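What follows is calculated from the coordinates using simple rules that are stated; it is not laboratory data. As the structure is a prediction and not an experimental result, all values here were calculated from the model. Cβ atoms are built from the backbone, for glycine too; each structure is taken alone.
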Structure I
Amino acid sequence: MFLDGLVPSPDWLNSGDTAWQLTSATLVGLMSVPGLAILYAGLMRRKWALNSAIMVLYAFAMTLLVWTLWSYNMGFGNSAHLFGLDIIGMPWPVNFASSEISQATIPLLTNSGGLPPLRFPNSAMVYFQFVFGAITVIILAGSLLGRMNFKAWMLFVPLWMTVVYPVGAFMIWGGGWLAQQGAVDYSGGYVIHVAAGISGVVAAAVIGPRLLKDRQENNPSNLLMAIAGGGLLWLGWNGFNGGDPYTANADAAAAVLNTNLAAATALLVWMLLDVFMTGKSNVAGMINGMVAGLVAITPGAGWVNGFGAIIIGVVAAVLPWFTMQYLPRLNLFKRIDDTLGVMHTHLFPGAVGGLMVGLIADPNMIQYPGSGKTAAFSVTGLFYGNPHQLYVQALALGVILVYDAVATFLVIKLVGVLVPLRMSDAHLEIGDEMVHGDVSLDLGSPRRGVEPPSVPLTHFDPSGVPATP
């Protein structure tokens, strides 16, 4: 090292909180890359495995640039005071040295006394919030796999991360209008999962369905890969919910435990529903149950107790299981090809979880400790005597649904003016090789210039030298 000694830390920095924030952010990042990349690749037909993973990689990279150059401050910076309301922050870069090494703050919340001082640098906060934004648009992609033009996706990601995502983040997490009404979202049930779900449904409706053959024969390419991706989601969620108290405290630990309780419960309930209603369990169903449980606990992971987490897990499995079975039979939903069922595994569980915060949030669970204001940072649900919380949770859900649906519709329509939204039928027939010039698994296709052996394998001796046929 070129330094003679250690660089001293500022008085406000807590090394434990900083380490936990960076660790949590890394865990959440792993949920996208490689988690969702290999989950999507495993669940899709083999001809779309590579394209599905590449959509994830592109979105992760592009979101980071957009996030640091302008979107972070739109979600967590100073209010732009549009229409006299705090609904969006002022766009501004966070790439300056003064921004990266300064103490992290959320201006509206800090100035109002609604958040104790954060004890880690702004760069840790920016990266932590980036992985949340990135996974949101990546979850959205699950509705569009198997037919969206990659060039359209290239335009859609930065536009959506500018126009749609920061608004919800600011209104709830950045101290904006919904937060001022009392709405809460512990770690993204509304800001991430409802946003991704409703946006995915709208975009899927505009783009149109996959080829009929692909819809009828959508056999997963690699279920073991899907299990690996699902496992990364499950354990990565420890950073998702455990990092959101912004400090390594007792509530972070409780949030991690509650997250795993809800996921395990939902997985088991979904599996049992499959067994008793259809006669067999299946891997994709168990993954769906796990994801639904993780999503549903996210809005209240640190605000409900362990019994509440189990209840949320049960509801999170039962409702989406039935919507996935029966909603697609309705004419309205027959026209919407939501490829991986994001509506069922993210939109509905996220909405249920957010509303259940209004019902069963336990005032003895605290998100922000050490301030001397225990009551100020607790959330009390209807069953603990506060009906107002259920009202504001419903209000926030309605606002996110309406705004994100309308804004996503406008974004996808704008993209459609610039480039085709769908691949050509020729591309849809072949898949990855036509789109990217490569395939996920090279099986020696003659079409790719790989000639089959001229001598059958049975005509080779152990030395490897061809024998005379």
Structure II
Amino acid sequence: MKIAVIGSGIGGLSIAGILASKGHIVEVYEKNETIGGKMNEIRAEGFRFDTGPSLLTMPYLLENFFNECREDIEDHLELIPLDPVCKYFYQDGIVFNNFEDRQDTMKEIRLFSKDDAESYSEFLDRAADLYEKTADAFIFNPLYSLKDLRKLDLFSFFGIDAFSSVADKVDEKFESEYLRKFFKRFTTYNGSSPYQAPATLNVIPHVELNQGGFYVKGGMYKVAESLYRVAEKNGVSFHFNSPVTSIVVKEGNASGLRISDGRQINADLVVANSDATETIANLIPDEDIRSSKKKKATSIEPSCSGFVLLLGLNHQYEQLVHHNIFFSEDYEYEFKQIFNEKVMPDDPTIYIANTSFSDPSHAPENGSNLFILVNAPYLSDSYNWDAQTVSYGDKIINELEARGLNGLSDHILYREHISPKDIYTKYLSNKGSIYGTSSNNLFSAFVRPRNKSRNIGKLYLVGGSTHPGGGIPLVVQSAFNALKLIERYESI
């Protein structure tokens, strides 16, 4: 079978490699000149930066890809556990090291919130229980047909906190504002607000704090490179600088692609790793799908976006470890500005990945490479990035100087910005969102686009904008969910 894949993000690379390993002819058409999608890298003036994901969780899902392609993950990637996993800075000067070992973390918590140390452990046990109840039903289940829905125990919804918000459950469990902010932040892993997302998402701390968070030696981009090597080894052909302008549809079935240079590519099957909303709204010809379906696709709320500031420094800050977070004062107002007002927060929570802490080759001697990320609203008329990108970068630098990174502006040798507008322009993600669809409603698991189109036959979808969600492991799982549906509905 000849299969055409749109996009070489993690989802596209995964499904291409898996299908090629099964003997299919697979060709990937990529808009940009490099693989990886939003997982990418920048090298400049002796500094190296990852520009996408900075942490790997659930590595067993990535390992499934290598096993499926008859490869050993250890031949491709070296996964390094980090300790502390992350360091948290609060505005009143409290600093919290979140260690890999639960008991070590509880000792830290007792220094500023004695009563919540045991609650921390109990909450992680609850997160593990949520994972056991939801993983098979929601992550590993394509949730496509009635057959899939029969696997759900509707009564179990009362046992997975589906009718409360993340914030409600966290506030109920913890007295300390420090721990409340700490556990609320995990919903940002899928671009949602803890004040709107269902408390089921309190499962996310389990995959990082119970199962472990990892760094990939050499940089996170090594993940994309390894998937690419395996795909090529299995015979996948890649075509770069080849934007897809439309999906060819014949008699209701996807039968190929049209490329921007005028070529028409014929295929027995199409897999779109392009953003799901973009795929439905702009790649399927109007005559092949009802306008109401396009309208429905564009009405789904996108996830938040991100504002990235890359700084190459001739200095090292001893207070920074690999992962660092500087919390805002009013966390709820920060999310109100992002999701309701759709403007950049006045007082943002600032994340810093300092990979030179673990990988000194990523910066010149005695230097640092800081990947700085602030949650941002998806694109709207409420915020003008053309006018405010540089000034907001200045604001972040000034805030970090006030929070203890003394003289930061004097140590900058390299500076680059990536705004939500840049993310949209390069990756055509829905309104510049990072994770495709938000989870800001109680039924988010059921509104995320499925891995098979319900409107066009022989069209499958993978990537962070589809089921089961964003982040490296779930995107890889989207490829396996698509594979399950391809094997169910196609003669392969």
Structure III
Amino acid sequence: MNMYLIIVAVIMTVMILLGSVYVLVYFQAEEDKNTAYAPKLAVVFGLTLACLVVLLLPMDVANRASNGGLDMTLAYQIAYMCIFIMIVGVLPFLIFYYEAEDPESREWQWWTAAKYEVLTVIVAATTVVIMWVFLGKAEIPVEEYVYGPELAMLGADEDCGRDVCPDEGSRIEYEITVTPVVYIMALSSFIGWFLLVAFGGVGLAALPVDLMQAYSNRPQSIDLQEYAKQKMIVNERTQRLIEIAQRLGPDASRATDRKTRRLYNKFMQAVYFLERDWEKVKVAYKERGGNPLKHMLVVALGFISLLLSIVWVLHIILYVFINPPAAQFLNAYFAALDDFFPLFGVVTYGIFTFYLLFCVTKGCIKLGVRFFCMQIHPMRIGNTLMNSFLFNTMLLLLSAVAIVQFCTICFAAYARLTAVDMLFGVQVQNLMFFQWFYRYEVFLYAIVIVALLTGIWLAICPRDKSALEADDDDINEI
């Protein structure tokens, strides 16, 4: 067993765990600092698990290259089962409990959370069992060659003709039943693909655009007179939103009809923009526009994210869509870095995969602030409530399982003959029902199309507009 790999894995786990704790402390709201300890533990564990699962691939590659002796198949199965338990059993219960908060009755919170959690578990378990029983078989394509007895008569240095050694075999399919654990991995990844396509595709275009916009719209130094004027404008917007909140009522967040939910989502979007604009006004006056180095860092991150998005799209087109691949591209790059110094390849791979996680988070927020199909859960420094933390943690966990399979496809040459290649490349991609999506690369085409369409859309309409403005017809419907 390769002790070097074990030591590196332990060090990386500790570093990611400390990073997750730092993210929690850095982003958490003031009112949650000395409370909600169970959700905080879940968030730290969930963020750590999401980061570790996407880093299992380079560890798998290193284990294969060095004959490390680690059972990576077992590692993937344990990680995916932990994720499944988190997204079905732990995080939903905590979200239900947190959002059902009632200062007058804690028993109501427990009852509400338990009721919805039992329903969630029943639906998830029933879905998994039924699909595994009826669709839990992988149809693995195999080329079968039939050779005659003449082949045994040839010498070691003799060439066999086409009549003895046929150029083409007959295509057959072997049907195998996968284990329930593998099927849970496949189903979790399949669901995660839809989030990766919808949010990740939007984020690939939106993240660099928003970073560039953040720089161009950075706070500019203002005097006391302008500060007072802007403060008055913010106060007027606040009063309007308070009136709208009173008209919506205290139960708007739990409304079930689509119209009320859409209005509530618009209201939350307007509150988000109001808080963001007020922070910008305070920085413009009290900090004279803020630290210029911070603004330079933002624009630098914008250019880096733009480069990463372009490289991702080019790699998918050149390596996946073109058959045979026009270039190995990132596969060759990672392999060259691993040959030079293994840690460089892992770090570079981590940059590309973690960037996808950022894109998923950004894409979810971007769709929420423009289409109001769901409540937004932005990550704001020092002002992020636990329900937003829990929502984003669940989103990242579901996306992470799909990102592993996404990278297995995009980096097939880099990940060849690894445990994850056998799991996803052989079993999962050939499962009944799922195989159509993978054989025709539906998800990969979809994510590229979504990214390109989003880029065009943001080029035409780059600015986000605050909802419930004076000319918004929905205000009169409240």
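If you work out distance in nm of label points 7 Å out along Cα→Cβ at positions 137 and 241 for I, II, III, which one comes out largest? For this comparison of distance in nm of label points 7 Å out along Cα→Cβ at positions 137 and 241, the top structure is III.
Could you tell me which structure in I, II, III was used to calculate distance in nm of label points 7 Å out along Cα→Cβ at positions 81 and 217 as 6.2? Of the structures listed, the value fits I.
Can you tell which of I, II, III yields -9000 when helix-only ellipticity at 222 nm (-39500 (n - 2.57) for each DSSP H run of 4 or more, over all residues; to 500) is derived from it?
This figure was derived from II.
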